[in-house]
Each structure stands twice: as structure tokens, then as C-alpha cells.
Structure I
Amino acid sequence: MDYGKVIQNIYEDLKSCWGKGKVADYIPALAKVDPRQYGIAIETLDGQSFQVGDAEVCFSIQSISKVFSLAMVTRHMGDQIWKYVGREPSGNPFNSLVQLEYEQGIPRNPFINAGALVVTDRLMTLYDHPKDAILEFVRSICGNDDIYYDKNIARSERTHADRNMALGYLMKSFGNMENDIEAVIDVYCHQCAIAMSCRDLSKAFLFLANHGLNPINQEQILSVSQAKRLGALMLTCGFYDESGDFAFRAGLPGKSGVGGGVAAYIPGNLAITVWSPELNRHGNSYIGMETLEHFTTDISNSIF
């Protein structure tokens, strides 16, 4: 399969979609991002790389970071983490307070904001220096030591984190947070502000495509069972309240972020990342979602 030709054709077709979405403006630093950018990168388990467009431009990965923090916590806690966060789609916006109140402080899944805050809270209990640990983990799984936090975006997120603070304190009132909420929010805003390119993210997702084994350094990040379960959660919950539609259209496990990134993978084969900052009404990259539907259709391959 000539993946390079496939993504080049998709890129040329979908560039015309600029203007159909809107950049995230509730985080002022993200509102300043040039919306007319679009990159695609593929990394295969047999060592091939394909890129087109702005695939080497670094951007804020935002909620894609939730995959990495969950992997870090899962490898230490195993199934114990599921005492504190659920595994079901929410069907509600990613920052909803209503469902959390109704379900007594136990978030539906680890990929909505409340669930990610619980995971970050447990990560802080496991690591003395959680911000350093997150960066070290991300650098190791993609084989690039030149990855850092975008401090400007981290500050901007922290300044406008009122809703996340509310989620944290609500869960604290139910006994589901161990650490100081201000500190949890600080770590969470930093992990969301990690800056990576499409190519970096595709490399970082290869351990999931490889059933938990990092092909870059042969480290077993997760067990086969843990990798399978993480993939299942990404398929059912990785795209907020558009997860079912994405599974229907693209048929891949993956995760999106409001920075415009979408990372996904085909088990045993490849990882693919798309970046285009304009978002649809669900908070997912408009062009990113279209790209992955086109991709699995054009190559006649998905997990189904």
C-alpha cells in the first residue's frame, strides 16, 4: 500500500475544507493559532514514515495527552484505577458537571476532563515530580528528547481553568481526589500543553499499535491485555460525544484534542496523526475527522 500517495490525495482534497470549523477560543493562546494549517503523518511498525503538509509543525496536543497519563497510571495501578473512574461513554460535553454530580463524583471515563483529572491526581501520587515524569515518558515512547511544554499555553489554560477547578473540587467533595486541587490543575494544564508534531505523535502511538510493546526501544509499556483495553476505551470514548460517530465513520481507536490533533492507529500495522486547528461543534478537528474517514475508506482497512 502506497500510504504516501493516499495521504497526499486526501490532503489535496480536504484543504478546501478550511473555514468550516473554528479554533478553540476559550483558551486565549489557542485562539491565536493560524487556522489554515493541516498535516498528516504515518508511522508503520515495519519502519516506514510518510508525511504531508504541516506534519513537522509542533502544536499543543491537549487531550491526546490523556492517553499517555492513563498509560502511565495503568502500568502501575492495573485494574485498581477503575475504582475511581468508569469505562463508559458519557454522551455529554467533555467538561460537563451535571453527570458527575449525578454519579457521585465518579467520572464516566478517563477521557472526559473529570476522568482525566482523576488520572492526573493518581499520577501525582505515584510520582514525586509528575511534570518531569510525563515529559520523560512521552520522550521515551516517541524517541525524541526535544519535546517540551508550551509554557505560554500552559499559563493560558491555567488562567482559564475555572470549569476544571469546579470539576476537581466536586470530586474532592465525594472523596475521589487525593491531592491538592490547585496542584492537580497545574499538572493537568501542563500535560495538555505538551507540544508535538504529527510525526512525533504517530511514533508515540506505535506502542499501542504494537500491543503495548514500544518498537523504538523494545520496552513493554503495557501488557497485551492493558493495551487492548486502552484501545477499546479510545474507540468508545476518545472523541467526546462524537465517539460513536467516529467509530462508525473511521473504525479506529484514537484520541483527539482541542488543539486540532487527532491520533489513531491500526493494530499490528501503523499509527496516523492529523492536525488541523479548526474544530467542529464537538471539539474535534473538522479536517482531522474527515481525513481519517477518508483514509480507512481509501485503504479498505480499519479494525473492523
Structure II
Amino acid sequence: MLGKRFTIIGGSGGMGKVFGRFFKKHGFTITLFARNEDKLKKAAIELSVNYELSLEKSVKNADIVMISIPISSTPDMIRKIAPFLKENAIVFDITSLKYAVFKALTEIKNNFPVNCISLHPMFGPGIKDMKNYFMMVLKVGGTDQYDELINELLNLFKFDGLIITETLPEIHDKRIALTLGVPHMLSILFLNLLRSTNEPLNELTKYTGTTFLLQKVFAESIIQREMEMFGEIQMENKEFLKILDLFEKLLHKYKKIIEEKNITGFSEIFSQSLEYSKEDDYFENSYKYFYEFMNILKRENKK
């Protein structure tokens, strides 16, 4: 039976608050821990929950401990709290990279009677509820109560409409390099490329077509978020460097095609992209989605 005492390490952050609200709604007693005392107290007041200034005290009676701190700090935090955890406690993180975290969770479940799982919610702190969002799940292991407790935990998320996908560390990190690292990189480079031309963005917007406008909106929404998080997702993921090598070769090939006005080469690379896209279940409706987004932007511009 899943216990009801829930501690969030890094509870003053945006994702800490999202999960704090979620578990409070499901009847859990919430305790927040964070390094910055002022932010910690403010978050606890905002959520109407408890807070604790001692790391050990915050976790020693917890039935579930969630770690929501920077990626690079998470493995050490996992190892640090392990001796303080009670028997059969559940520990999970919500980091965007899993190789090092999975290793740390495996170490503590082999040395302490705790239950470990690694989660990656595919959404940010701005969501209203979790319905129809995706969450990656990496099962690590633990005590003889592992399956019962973990299934009960995951059923809480499923009850609120989260779509759960199980994966493995190496698969997760490669795919995250593609689904997070690449869009982040392209958005950053898109805006920097425009900047390098010395053209004012407001002036470019007057010449905008639908494609440019959506690309600009997407890039600007990305660039307003935490720089440190984007840096970690790209720099700490060894799979991302492999993707950059592929991108460098592709860009070199593309430049050569354009320089040589090689319409056959251009047709080939265009057709390859098209055929790959057709494998996507959403391909046929993509143009419709495109103009639905445009209509939303037009309505916003009229306000």
C-alpha cells in the first residue's frame, strides 16, 4: 500500500510545484526541501504545504521522495539521501537525461532496502493538468514490494491522463538528444543566424510568411526558458555529440548542393525527408495543424 508522505527535493522550482500540487490533490502530505530558504518558504506558502530546512529530516519519514534539481547534481543527491531513507521508500527523479541517474539509483537499490524508478515528464511547469501528456518511465528495482508500490504510483499518473512509456537509459538519452536537444539547438541557431545578418527582427516580421512566423514563435518560446537546463540537456548527453557530427556532415552536404546548383542532389535530400516523414502517424494532418496554429496567432494579433 502506497504511503502518503511525499517529499520533494528541489520543491521550490517550477516542476517541484507541479508535482507538489498533483500529489496534494491525491491526498498526500507534502514536504518541500530546497537550498534557498526564502524560495523554499515562498513555495510552501504558495502550495499550502510543509517545508524542511534539514535534508535528512525531510526524507527520513517520507514514503516517496522526488528529486527535482539540475541534471548534473542529481546522481550525487541520490547517493546522499540513500542512508536516511526508510525501508520500502520510493525514490524517483525527473531529469531529462538518464544514464548517470540510472546508475546511481541502481547503486542505492543494491545497498539499501528502497525502491527506485526514474521518470521523465515530457512537459514543463506551465501545464494546467497532466492529461494527454507523455512521461517516460525507467524501472530500476528494489524490495519485494517493488512491483506493487511502483504500479500503484504509476496508476496515479494514469488516472490523471498521463501517457506512460517504458524505456531504457541508452534508448532514452539518444531519443531525448533528438526530441529535445535538436529542437533546442535549431531554435538557438535560428535566432543567432538572423541576428548575425544585422536585420532587426521586427522588420523581418513585416516580411514574414507563415513558415517564418511559426518558426520565430517557436524559437522565441524556447529561448525564454532556463539557459542552464538547455545547456545541460545538450552538454551532459554524450549522444548529442553524435547527433552534432551527423548535423555537421549534413550541413556540409547541403551547402555543396546549393553552391553547385545541384537540383538532382536537392531533389534527393528533399525526397528522403518526405519519405521519412510519411512514416509519422500525424503526417497527413500536419498541414491542417499548421494552419490551426496560424489561425490562433492571427486571433492573438487582433487583440
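None of the figures in this text is laboratory data; all of them are computed from the coordinates on show. Here the structure is a predicted model, which is why all the values come from computation and not from measurement. Cβ atoms are built from the backbone, for glycine too; each structure is taken alone.
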Practice item. Assuming -0.92 is log10 I(q)/I(0) by the Debye sum over Cα atoms at q = 0.12 Å⁻¹ as calculated from a single structure, say which of I, II it is. Key: II
Check your understanding: Comparing relative contact order in percent (Cα under 8 Å, 6 or more apart) across structures I, II, which is largest?
Key -> I
Practice item. Out of I, II, choose the structure whose coordinates give mean count of other Cβ atoms within 10 Å over residues 75-82 equal to 13.8 when calculated. Key: I
Check your understanding: Which one of I, II has FRET efficiency 1/(1 + (r/R0)^6) of positions 179 and 243 (r between Cβ atoms, R0 = 25 Å, to 0.05), as calculated from the coordinates, equal to 1.00?
Key -> II
Study note, to complete from the structure: Across I, II, Cα Rg over 2.2 N^0.38 Å, for residues 11-50 alone reaches its greatest value in structure I
Review point. For which of the structures I, II does the calculation of distance in nm of label points 7 Å out along Cα→Cβ at positions 43 and 203 return 0.6?
Key: I
Study note, to complete from the structure: With distance in nm of label points 7 Å out along Cα→Cβ at positions 115 and 211 computed for every candidate in I, II, 2.5 is reproduced by structure I
Review point. If helix-only ellipticity at 222 nm (-39500 (n - 2.57) for each DSSP H run of 4 or more, over all residues; to 500) is computed to be -13500, which of I, II is the source?
Key: I
